[in-house]
Every structure is written in C-alpha cells, then in structure tokens.
Structure P
Amino acid sequence: MALLLWIMIGFLSGAMPFSLWLGRIIHKDIRNYGDGNPGAINAWRAGGYRLGLPVLLLDYLKGVVPVSLARFEFGFTAWRLVLIALSPVLGHAFSPFLRFRGGKAVAATFGIWTGLTIWEAPTVLGISLGISFYVQKVDGWSVILAMLGLLVYLLARQADFFMFVIWIGNVSILAWKHRYDLRQRPGLKHSTAKFLGRRG
C-alpha cells in the first residue's frame, strides 16, 4: 500500500499542468504557441521569463520532491524505487488533466535524476543537453543524445542495476514524446558543420 501511495503521489505530482494553469493567470493558453507542447519552452514563448521560469522550476520540482523523499527519507530502493522514479515523468507526459497528452517531460527528467543522485546526474545531463542543442539541429535527437551522455555517466559510476532500469524507462518515454522529431534525420547545425569544415 505504501508503494502504491508513493506511485500515485509521484504520478499526480508530475501530472499537474503548471504551464497551463499559470498561463491562464495572464490569459494565455500556451498550447497556442510553438509546437503546442504544454511545457516550459512554450510558457516562455507565451509570457517571457516571468512565466517561463516559474513553470520550469515547478516542472523540475515535480520530479525532485517525490523521488528524493521516497529515496532518502523513506528508504525505497530496487524495483520499488524504479516505479516511484518513473511515475512523475509518466504523469507529466500523460497528464489526466490534459486528456493524457501532457508535455515532453524534459524538466521532470532532470527532477527525478536530481532526486536519485542529488547533483551528479542532472549536471551530466545538463552539460550533454547543452552540447547537443548547440551542435545538433533536431531537438528530439538532442534530448536522446543527452540521455546517452547520462548512460555513459551511469556506466562510469558503475551504478546499480535499477538505475539502468530507470534510465531505460525514462529514455523510452522521452523517445515516445519526441517521436515526430525522431522521424527526422539527425544532423549538425549549419554553424557547427561550417566550423568543422574549416577545421577539416
């Protein structure tokens, strides 16, 4: 029962569409901006940093709070931790408040890995994502490449088996949410290709 309760807490935490709710305060539906995704990027497009930053922080905390409490305060480990860790990402990606459509779960991903490893994994993920976005022109592929950077970190740290299970579940959700991007061929941005051409 305790496990089920924490899975529900994590899922409902992830499912809360803060971008949509905060957007309504300024009378804007962020789904009318960009790619229509109810996430922090479109919140930024709709209302600038005054809307984008709070949404980004809240979407991040969706993962941090339930996972860190479950892991460090209540001692969940192994398969129980796998289920709890993935629940905020699933909630964000398939929110019942949004007819199970939800956002792309990138901020929630940073949150759960903060809850699992404190600063290490989100730092690696952030650096990998920054490099990927800088050199790679398809956003979905940038996210997947960043997750591969996180996988390298987990291998180097000789993380336990269940961390790899969480990674597999997490990257599967991200791949599904970015599936339209992933239909495009990955490629270097023009400035990066030009730079590499000069170096060659």
Structure Q
Amino acid sequence: MKHPNILRLFGYFYDDKKVYLILEYAPQGEMYNKLRKYARFDNELAACYIYQMVDALEYCHDRKVMHRDIKPENILLGYFGELKIADFGWSVHAPSSRRTTMCGTLDYLPPEMVVNQPYSEKVDLWCLGVLAYEFLVGKPPFEYDDKNLTYRKICSVEFIFPDYVHKLAQSFINVLLVKKPEERMSLTEAKAHPWLTTFAKDRKDKHLK
C-alpha cells in the first residue's frame, strides 16, 4: 500500500530462522512516546493527527483491508512528524467484510468483538473514536484495572469527557463510539465533521514537529 500516512513496506527476504521486512524509516519514533511526553495533545494537534488517520483508513478500507489494532503504540511519526500507521500484524484483507477472530488491544476492543459477534471494517471506526479520546485525554475511555469492568463499560458504551475536551471533539467521538456498527459515522462523514474542518486546518500537509 502506498499512502503518506501508512508505513511503507518496500520488500522482504528470509532465511531458515526469520523473515526480514524492509520498512520505511520513521525517524520520530512511536506516537505512544510522544503522547506520554505531552500527557495529552491539544485540540488542533489531535485533530490534525485524526484527519491523517481518517485519510489512511479510508485508503485501507477502499482496498478491503481492516487494521484491527489501532492504538498509539502502532502509529509511528515520519520526518516532519506526520502520522504513519504501522504494525499490520492483526490486519486482514477481507473482501467479504466479515470476520469473527477476536483480536486487538483490550481498551480498544469494540462491543461486537467483546460479545464474539461477526464484525466488519467498522471495528476500525470504533478504534478511531477511542484513539481520538486518548489523544485528547491521555488515556483510553474504557481503561480500568479490572478487565471485566472494562468489558462491561465497552458493551454499555459508558464513558465521560473531562471538561477541557472541546464540544466538537466530543461530538466527533460520540458518533464513532456507538454500539451498533452500522450507526457509526463513516470515514467520509468524519472528514466533513466540524471538529476536523475547523481545527485540522493544515491537515495532511502540516509539519508536526
């Protein structure tokens, strides 16, 4: 796949013991480390990153690819600080758009995975909402020490916003973190959402050092 916000795979080779991937270099490292350094991102930076995520996911879904494990640890940063989706270890090419394997990271699991229902590429839309929340708050909305409580909160979609989260950002997240997958905002709608059109002003071209 060739997209400015997806880490390029240039090729691979292997020996008797290992497979070696030739990947694009992302000199600014993991998004996770930048988020830990900042504690949380401001509204404009979070919106720019999420716009890039939406554009990259739209590219993936157009090619029938589900990522299935979106989180800060699986996002890298390029030379100018631009976002690069990486780690496609859980991704799948799914022309039928239906899968049943439970995979991903606990705090990011959508309700349909938690209850072992078949799911579609709309799992990535749920994860996009969780990611936007984590960018703005510094932790995922359903993060608890007790994993059973996390499961319950996900299934009931129970979470709260701190007062400092912008109302437009709350609106954006609320229409992604929806229990019924078919009712989640589409990626096309996400690009046109007022949060992104208002605050991701430079969008893909912004240098985010």
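Structures compared: P, Q; top value of FRET efficiency 1/(1 + (r/R0)^6) of positions 76 and 188 (r between Cβ atoms, R0 = 35 Å, to 0.05), i.e. the largest, recorded for Q.
Thinking of P, Q, which structure, once Cα extents along the principal axes in Å is computed, gives back 51, 39, 33? Walk me through the numbers on the way to the answer.
Working: P: 60, 48, 28; Q: 51, 39, 33.
Computed on structure Q.
Here relative contact order in percent (Cα under 8 Å, 6 or more apart) is compared for structures P, Q. The highest value is that of Q. Structures P, Q were shown, and helix-only ellipticity at 222 nm (-39500 (n - 2.57) for each DSSP H run of 4 or more, over all residues; to 500) at -10500 was computed from Q. Can you say which of P, Q returns 14.8 when mean count of other Cβ atoms within 10 Å over residues 68-75 is computed? Considering all the candidates, the number was obtained from P.
Any read-out appearing in this document is the output of simple, stated calculations on the displayed coordinates, not a laboratory observation. What you see is a predicted model; the values in this text were computed from it and never measured. Cβ atoms are built from the backbone, for glycine too; each structure is taken alone.
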